[in-house]
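What follows is calculated from the coordinates using simple rules that are stated; it is not laboratory data. This structure is a prediction, so every number in the text was calculated from the model and none was measured. Cβ atoms are built from the backbone, for glycine too; each structure is taken alone.
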Structure I
Amino acid sequence: MDVKSLINRIPESAKKAFLVVLVAKILVLSIGYIVTWINLGLVCPLDVLGNLFYRWDASNYVTIAQNGYVNTGNDANFIVFFPFYPLLIRLFTFSFDYASISALAIANVASLVAFFYLYKLSKLEFNEGAALKAVLFLSVFPTAYFLSAPYTEGLFFALIISCFYYARIGRWELAGLLSLLASLTRLAGLLLLPALIIEYYHQKRWRLCKTKKDFIFVFSALTGFFIYLLINIFVTGNPFSFIEIEATHWHNTLDPLTGLNRAWYWTLNGEPIDSLTLGAAPIMFSVFGLFMIGVAFWKHLRPSYLMYMILAWGLAVSTSWWISAPRYIMAMFPMFMLLGVSVNKKVLNCIFVTFMLGWLCFFTVLFALGWWAF
């Protein structure tokens, strides 16, 4: 079969979805590149690329990739970052002079995989039209620039969405492997455990007597987390040192009311940009996530997706700092499938996309400049 025949076999909606993702990525990367180039001055293109979205946690992942986890100095605080993304950076970096470019490339390739599986999963659950719109809404979501930045979002999305897809079609061994890698990427990977248990028995029509050997793969996320705990023991002697460091160095604890109070304080008292990014936006995104959970109940969303959305929202707002909530709310990926099947009118669709796209461009500029933007 030649290439042309192969392309002709691809559904039109899939081609449109690919085009949507491509255009959105070009837009985000172009904005980031231009802003970084202006901000740095007249430097060579490779230097601009190396600094593209290289903000905040991005450098910490590269440091881990280069030096591993350590137990002395400021770098000892990086134990709170999970190991799979730094491991990939190390594997695909031939010179650490260009490690930030490797990190950027890995994140973008992984996010393409995430979009591919979001399309497949949405098509499986609903139809091609809903799948196309799900991809569109994720592409223009106001914090979607993290899918093009050297952060874990692209990788994590690829792992969790593909995990759900293979669980959905009963490929539990693959779903288990992907959930293991997801829990080695972010703590939120553990949320797959209850979601997969529900998905398994939903497929068995809730009859425990139909449990088979493949049920063991449902618990793979725990294996990934235990590996991370072993890393903590090996480096610090304490399996839960990451929790202590999160509280003492990063000043982040399990305290959602304090998180809400701080966000409200910044909303009322911060300078305009800080008032938005540290206060109003975290609150608005959290409310939006809660609203989408309500929509999921109303639409009778598949139980495993609903469970994952509830847990992902709860984790996003569970801390004493909500400053990253807009980024974490995006991880509630079933909401994009819901939007894809719910937003049916063309006018409403255009208004919604235009609104989100405007905020995406605005936050992308802030992030590229080095302002706090989630």
Structure II
Amino acid sequence: MTFRGFLKTLSYILGIFITVLILSGISYLIIDGINKKSNVMDIGDYSPISTLVVPETPTYKSKFPFVDVHSHHWDMPVKDLSKLVTEMDSLNMAYLINLSGSGFGAFSGKQELMDLNLTKSLENINENYPDRFGVFLNLDLAKIDKPDFEKNNIMQIENAVNQGVIGLKIYKNLGLTLRDSRNIRVPVDDDRLSHIWETCAKFNIPVLIHSGEPKAFFDPVDKFNERWLHAREKPRSFRPSDKYPTFDQVMYEQEQLFKKHPTTTFINAHFGWYGNDLGRLSKQLSELTNVYVEFGAVINELGRQPSTARRFFEDYQDRILFGKDIYKMDEYYIYFQVLETDDEYIEYYRKRHGLWRLYGLNLSDEILKKVYYQNALKIFPNINPNLFK
């Protein structure tokens, strides 16, 4: 091809590209104009301002001091804790538990980094605010088929407890994405992990475990899925059946784990993803006395069924702990409002978690005290009780 021919071809291609670009722009403007004229919008953009006039009780501080048993601070080895403590004081949070004790090392596969992060986290706390924070250990379960897996885990737990660790956090990869050397999914109740739960029982530290995801994450993503917006914004959170086990399978495995190890104290994170089915969770708690629950990231489930949720809190007031999950100061306000008031039609702070409003449970002071701190003091005897006087 001659240079002139090349220029002619290039000019032709550019002409087509520009034409397509112009036509696409015109099409977009036409469609956008039609949508605006017809009041068509994306559900994610729809943000109606309620005309409902009812009493509101903004609650920026909990009625009683509380323990947050479910928080994540990956940078705790180097974190300036003074700012965090100031925020905690304003919320009336007496004690915070960092479940990510190994920092980002928990996902690196490098035990040395995990150990260093854990040690540095504990040093930072002990040098600055020893009475205000607790730290959980994390383990690398990907080494499940290594010859020294059991020996190393037992040693890790013992060393961590001696340093001041107060519990073990198990991430959701167990039961979902964790695979052994044969590329077989590791079930939540895999017997190769039994030594972990028994060692925790030996040292009297609880295991906070996150198994699975909300049930809607396992369902088809269609017009019937109440988490459709979540699927669009965070598609990787969903668990299609061709790649993952079913919700019921993961929940069954977790329940078997609890049954196999009755002397181990388990904290079932996120209400065990049964916040939408409290009858099922009631059955589990009534049968398994070694299990507690915390409501991190599921206050929106409880607030949409205030009567049912209130009865659940009354029935299991000795087994419920306060948990938030992702730390963001102003999001605690909704938790306080739902737990303490009888407010109606409360707007939740994250639309993709559910397109509904919340209602206050108006819990009694007796139940609030148990949920906020008394139940935590039973599980974590190292917490200074004077923080709650």
Structure III
Amino acid sequence: MLNTIQKIDWRLTFVLDVAVFVLFFSTGTAVVPAVFLTELIMWLARLIWLSPMMLRFILRRLVHMIPILVTIVAFGFLLIQIAPGDVFTQLALSPNVRPEDLELFRERFGLTDPWYIQFFKYLWRVMQGDFGYSELFKSPVFSVVRVRAAATITLSVTSLVLAWGFSIPAGIMAATRQYKWQDQTVSVFAFVGLAIPNFFLAFLLLYIVSVTSTPPGTWLPIGGMLSLDHARMGLFEQIIDRIRHLIIPVFVIGTGAMAGLTRIMRANMLDIMNQQYIVTARSKGQTEKKVVYRHALRNAINPMITILGFQIASILSGQALVENVIAWPGLGRVALQAVISQDTFLVMGVLIYSSILLVVGNLIADILLAMVDPRIRIG
């Protein structure tokens, strides 16, 4: 059957993109996520023609994700259960709530069962698409996570693009001009970025913006994701409004990532530039630009791609405090509120989402590494 499918011209699969998009869009998925999911599924299917070996590798990794996610969720569930109290503990302080009502609530949500019974019941519901109900937001967990995930993904992707777009050329410049003023400038910036905590930098920038504009937030917003009158703006004004709200959080989160990546890139380039094949390339009369970008960069970039998956996780963990400081309506802020209120199902929903991002990020890093480095073969 697979041989029969491979005889079909793979370019004909582009016709199915519209059908898959309509399927996602009809289920209530927004336009941008629907386009992303459509292209992700369709390009995965096109690997049947383009690279069957890569397709088998990806499918194996996706299967391996299942026990990893189950283990992560089990540990997270256990840690939440070990903590004293539950989501209804704060209601006991209210004189209007009777103790028997609290016990009724706990029985209704299954909180009176042992933790392992609760875990397997929760796992069974998750397999059926039910991620539980958030008592904190009075809404299904999947609805809360889906709404907040868009804001978190926007902030994460923008920060990653900024961090990688700056760190790679900065690291190359510092390595090729070692101990010169360019290298010293990049090193000072990197050390400052590593030394300043993200949440402190966020407070500092908010203070600077608030004291340099009257009224506060005139030239840059000091909180939130959208302005109050965002719905009444035109399309171009809405885009500008979103960009203005992104400037502070992206700079804060991206600075820490840029500092670490720049140091790694500089060290990789310095190590590669001293290799024998670089000396051989120079002795053959190749220009320094060709030596740096064609020979050295291709090998120095490999360790950077390897840490891409972990970079996603580190940015997500660093967003939690920053999102609370700047009132960004993302998952980091929701996760902190859920942990404080001990909303177990919401904590688990955020944990599952973050774990999937981490595993998928490492999968993307492995795929990019196989594409960039010809010495790596997937078999």
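Numerical summary
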{"read-out": "Label whose coordinates, when volume of the Cα convex hull per residue in Å³, for residues 156-211 alone is calculated, return 95 (choices I, II, III)", "value": "III"}
{"read-out": "Of the structures I, II, III, the one that 4, 20, 28, 23, 11, 7, 5, 2, 0 was derived from, the read-out being P(r) over Cα pairs in 10 Å bins from 0, in percent", "value": "II"}
{"read-out": "Mean count of other Cβ atoms within 10 Å over residues 324-331 - highest-scoring structure of I, II, III", "value": "I"}
{"read-out": "helix-only ellipticity at 222 nm (-39500 (n - 2.57) for each DSSP H run of 4 or more, over all residues; to 500) derived as -12000 - corresponding label from I, II, III", "value": "II"}
